[in-house]
Structure 1
Amino acid sequence: MLSFPSTINLDADLDKTAKGKILHVCNTDKFIPGFISFVEAHIGLGGHHFFLIGDHDQYPVKQTRSVEKVPEGALSHLLGYARLALYMHRAEKVMLHGLSKKKIEQLLFFMPWVLKKCYWVIWGSDLYLYKTARHKKGWKKREFFRRPVIKKMGHLVTYVEGDVALARRWYGAEGVYHECLVYPSNLYKEHGLGDRPGGTINIQVGNSSDPANHHAEAFQKVAPYKDENIHLYVPLSYGSDAHAARVEREGERVFGDKITAMRSFMPPADYYRWLESVDIALFNHDRQQAMGNIITLLGMGKTVYLREGVAHKALFDRLGILCLDIDAFSLRLIGEEEKQKNASRVKAFFSRERLIRQLTDIFSTRGS
């Protein structure tokens, strides 16, 4: 547990933490432990301070002088956010890993002078709150804080240029765009492209239990082939448990015993090995999501179906990486030449060397 002193000597305390450093404000998620390890291995943590909020048990990270975990509890959170305000003020630059917490949006609203040194790492779901949350209670109040914060954010970080265009269109975002792969989960992973033995066609549907997967609609795309030799696998370990149960029931109703709901979280290495068994993957998201899954599958030469018109489909089109249109779904597998071309282009763009170079450039640029 992190203990807080009864009195804080601001200069002495912050000299040891965020003063003059790159402050990473992170909603603890599956991407964060790997990102911290990547920065430590390839760049070093000496100039960084990570401020972690969230479930520290599900996504464990060791607390060190560079990694601060805000413990559960109202008082701890109150004190934690008070320290965060000081950290933001004293840091050289602030990396916001996602922008989905109301308290952070409000903190930035009341500290507009820090926005010019803030780098918003766009996750997708945080940007698309503009569409997904606008009909929810309290949305207008939340937008009152979000809109000026996003508009005046100094820097926008992503590798999906379409998301930057949407931030500018929806919020008038003025920040400088930095192309960056950000997380090692987005990198190419070395796998052979050998064909699996013939037989059952394994079909992955979605990547999580987030309703943005639109599972029921995806099931209807596959339903005409339910009497073929197929089996569906639906990863549901991440997101809403209640929605996962609904998806599982609907999948069993349509496909009977030809579907497996994957409700348990798998370690990344095991999950990547499982992806090798997939033949076809459907990602029916109407926004940028599941990029780690998609990149890995394309690098393996798998057949991937996406919606037309989404920002990440436009990215793959620009890179010359073939993804098929989900509205024209069939059991077609891409050919050997298409596999090789996809894999080589994924390897070139989503490379470790590119990410190291991109992060180094961002970390070394001036914070304002």
Structure 2
Amino acid sequence: MAKTLAEYYAFEYLPKCEIDDSFLSSWKGLAYPCRVIQCIFLPIQLLTGYFILKKTPAVMKTMKQSLLIFHVCCTIQDLHFLTLSTSYIFLPSYAFFGVGFFAWLEFPPLLQILPMFFVLFCTESATIYLFESRASINPDNVFRFTRDSSRLIYYLGTLTLNCMIYVLFIFKVPEDQEAAKLDILKFIPCPTREFFTEPVFVPSSQEWSNFMLMYLIPIFIGMTLTQILFFFSISVYYLFVRKLSVSISPQTRKLQQWFFVGILIQVLIPLLIQAFPYAVLTVMMKNDKLTQSMSSLYMIVFGMYGGVGSVAILLVHKGYRNIIFRFFSCKRSESLDTESLKNEKCLGATSIEPYRKTSENTGRTQH
């Protein structure tokens, strides 16, 4: 086994490996599509934020704050993954190098990925808040938060617990980065050329990364899902199972039911879009058929979470959907009115001309 990366590259990699130089497997195949997707989704996300702030119907006012916080967190998450902290990762290891704006500014590798994790945890807490606020609207809910201070303590505690991963990453960074890269080459013998030509960073040893993947991360995900399912179950019980309260009219309850279904759909649509490529990625990884192109594709899809969620918000919730349809229908009617006005002018010009000629002939005859 080579003792340095230069030796491995010269005597192992170049002579023995079939090098993948395709566009999608290169760093450009990750960076360029991410920038294009960011340019497409950012105007949609800004429009969605404006609609939530200024165009939220009165029947949705109680959920305006949680919906706005969720949307802002998802938008910032996309901004990090697609532009700021875009990471070219050599799966199944956790070695990476940045191809985003932070890398261009020469931020240290940890300062490139740690904000990204923080944003992920914020989005996670915002998703919980979306379902919790929906459940807390019902006055009969015995588990609802009655004070803002209690809610703030709850979510700060959840966010702090999740941020413990920061500490685990920071204190487990290998001091000898070259030795850590050589260890990765034992199970990824033929990575793309960027592994040797770019400033690749290994955030933790593979043993510690596997421990986190198998135990710690599932614990955190399980805690999040437990909270979401708890508040989800409360909403289902009070909206669909329990008899109608005297303080709520049937029409109000119907609106609450439709809005709850809308929240569920708006969260599930981007998750399902990400679930399929993740399942494919996992199967390929288990069968040792994972390629760098697949890893880059998954990172691109993952960065679309907030953009797809914004489209879902605009189309799923009837209040916003009606505004959009009304806007485009008005534009269409304006264009039709303009066109008809032009036609009327043209018709008027052509109809007046024969009249003028007839009048002139009549006048000559009379004279």
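Starting from the value 23.2: which structure in 1, 2 was mean count of other Cβ atoms within 10 Å over residues 120-127 calculated from? The partial results should precede the final answer.
Numbers: 1: 23.2; 2: 20.6.
Comparing all candidates, it corresponds to 1.
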Comparing FRET efficiency 1/(1 + (r/R0)^6) of positions 96 and 280 (r between Cβ atoms, R0 = 35 Å, to 0.05) across structures 1, 2, which is largest?
2
Could you tell me which structure in 1, 2 was used to calculate FRET efficiency 1/(1 + (r/R0)^6) of positions 160 and 304 (r between Cβ atoms, R0 = 35 Å, to 0.05) as 1.00?
1
If mean count of other Cβ atoms within 10 Å over residues 152-159 computes to 22.2, which of 1, 2 did it come from?
1
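To test your reading of the models, identify which of 1, 2 gives 115, 66, 36 for Cα extents along the principal axes in Å when calculated.
On the way: 1: 69, 42, 40; 2: 115, 66, 36.
Checking each candidate, the match is 2.
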With helix-only ellipticity at 222 nm (-39500 (n - 2.57) for each DSSP H run of 4 or more, over all residues; to 500) coming out at -12000, pick the structure among 1, 2 it was computed from.
1
Relative contact order in percent (Cα under 8 Å, 6 or more apart) from the coordinates reads 26; which among 1, 2
2
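Read-outs: derived from the displayed coordinates by stated rules, not from any lab. None of these values were measured; they are calculated from a predicted model. Cβ atoms are built from the backbone, for glycine too; each structure is taken alone.
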